Structure I
Amino acid sequence: MQKLVIDPITTMKGAFSVEGYNVVVTGGNRGLGRGIAQAFAECGANVAILCRNEESGKKAAAEIAELGVESFAVKCDVGDFDDVLAAKDAVAERFDHIDVLVNNAGIDGKKGVFDDERMEEFKRVMNVNLDGVAAMIQVFGQWMMDEGRGGEIINISSIGGQAIGDPRSHPMPSYNASKAALDHLTRHLAIVMGDYGIRVNSIAPGPTHSDLDAGLPPSITEFIDETMPMHRFGEPLEIGALAVFLSSPAAVQITGVVANHDGGTMCVGLTF
């Protein structure tokens, strides 16, 4: 096959623009995904939201459409391969191609290995956080490769894939393992899909405001206030800003990267 090489920028004019892009965001109805969808829309991109909660997805899509872009929601459980196939067909009815795929949908796990009966939680978390991403990339990524336009795939990982806190106080073995595996999958796919001009990167958030806030132990809040260099939670829109940059012409030479967005947390290590 003839390899698709994306030209570098020659001017800063429009270097950070994603205006007119077609973007798919899984889990884009709330939390980090909602911030990512918002960021792309504010920069002029059209956004398809894939999520399990159809009502919530439609509400988020309607709010995003008020920014003057095309936005719609598709019901999809990324852990169900048939759902992913159906979602691709639904998106293809509205978009003739996609420029960016953001694999944000994910779930948490709180049971230790020895407390997880028949490893049910472990399997459920891996099914969504890893298998679901792989399914999305196989289906939507193949579409991108077939179109021959290049593009960007962003996997939302976590600094929990690189280090862990104290598993005795807040065990998250399934979550940690799924995110570590996701980072390696990102690097693998960056090589495989590079021939098609498609970049594959991970964003690894640190402590960031999301639906998981309520379940955080006091030790994490204390760590953020006292030890974390930036002394605050990140915000979903800030994750979105990094996603927009990675998708822009300015970032066409960036692939296979796990970009930490953690307020310096990994500089001091996870000590909570």
Structure II
Amino acid sequence: MTSEMPVALTIAGLDPSGGAGIIADIKTFTAFGCFATAVVTSLTFQNTTGVFGAAHQTAETIRNQTIPIIEDLRVAGVKTGMLPTRAIITEVARLFRETPLPAPVVDPVVRSTSGYDLIDDEALEALKKELLPLARIVTPNIPEAERITGLQITDEEGMRQAARIMREMGARAVLIKGGHLADEALDLLDDGGQVRLYSAPRIQTRATHGTGCTLSAAIAACLAHGLSLHEAVARAKAFVTEAIMRAPSIGRGFPPVNSAHSVRSVLDKIKRNEA
């Protein structure tokens, strides 16, 4: 662990209602004792009931947001979220190749909780070919893993196969989130062929808005603190479970998880190296 506050960067879309995207990421970074920075890829128009549209940034604006950050601050952890166009993905991949940014946690955001498609097929192909090989870890849920691999995933074996395919695409590690499966909340981490399973009791709730953003941001924050990937995933999963349990009852649709819970206790645990 370093004594200074590590800097974490999110490159993702803005959800003005605060449940997902960079606002959820910033809350999570703060909860984990990181200094949060952000690059906005898209201005979405949404609330808890759905996504109603988006205004995407250009590749140039992505670079112009990012370069001043890395010229001034040493970024210790990065996550990517909504990368809606091929041009944006190509530019983000170029930034990772050409700058000192660490290998990112790639959350391959494909569709919103309410069912709105956030990326087209051309952009998805660019993500697979250009960004996955640069990732420290890719964190798809079941529908995202199915769209990336073309598989139909219904059980643990399907998760294993999908993770293996994504590693063959170049990803060093893949965490497939099993929240869409029927039984327990089972996540599968394939890190270079070494597979670990993480399970937790299923929580019956509609408060799922922002779970993927929060999980990937938590992993990036833990990596910024110097934790191993396994430790980062375990802590992040526990954090998201608590965030769901402490979700505020707001909005008329899918309530957001509480990405800002336990701001002090999480940092204290990291400093004490406790589970």
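What the table shows:
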{"quantity": "At a computed 14.7 (mean projected area of the Cα convex hull in nm²), which of I, II", "calculated": "I"}
{"quantity": "If distance in nm of label points 7 Å out along Cα→Cβ at positions 79 and 247 is computed and equals 2.6, the structure in I, II", "calculated": "I"}
{"quantity": "Which of I, II leads on distance in nm of label points 7 Å out along Cα→Cβ at positions 23 and 71, largest value", "calculated": "II"}
{"quantity": "For 1.00 (FRET efficiency 1/(1 + (r/R0)^6) of positions 87 and 119 (r between Cβ atoms, R0 = 30 Å, to 0.05), calculated) the corresponding structure among I, II", "calculated": "II"}
{"quantity": "Comparison of I, II - label where Rg/Rh (Cα atoms, Kirkwood Rh), for residues 7-158 alone is highest", "calculated": "I"}
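Only the coordinates and a few stated rules stand behind these numbers; no lab work does. The structure displayed is predicted, hence computed values, not measured ones. Cβ atoms are built from the backbone, for glycine too; each structure is taken alone.
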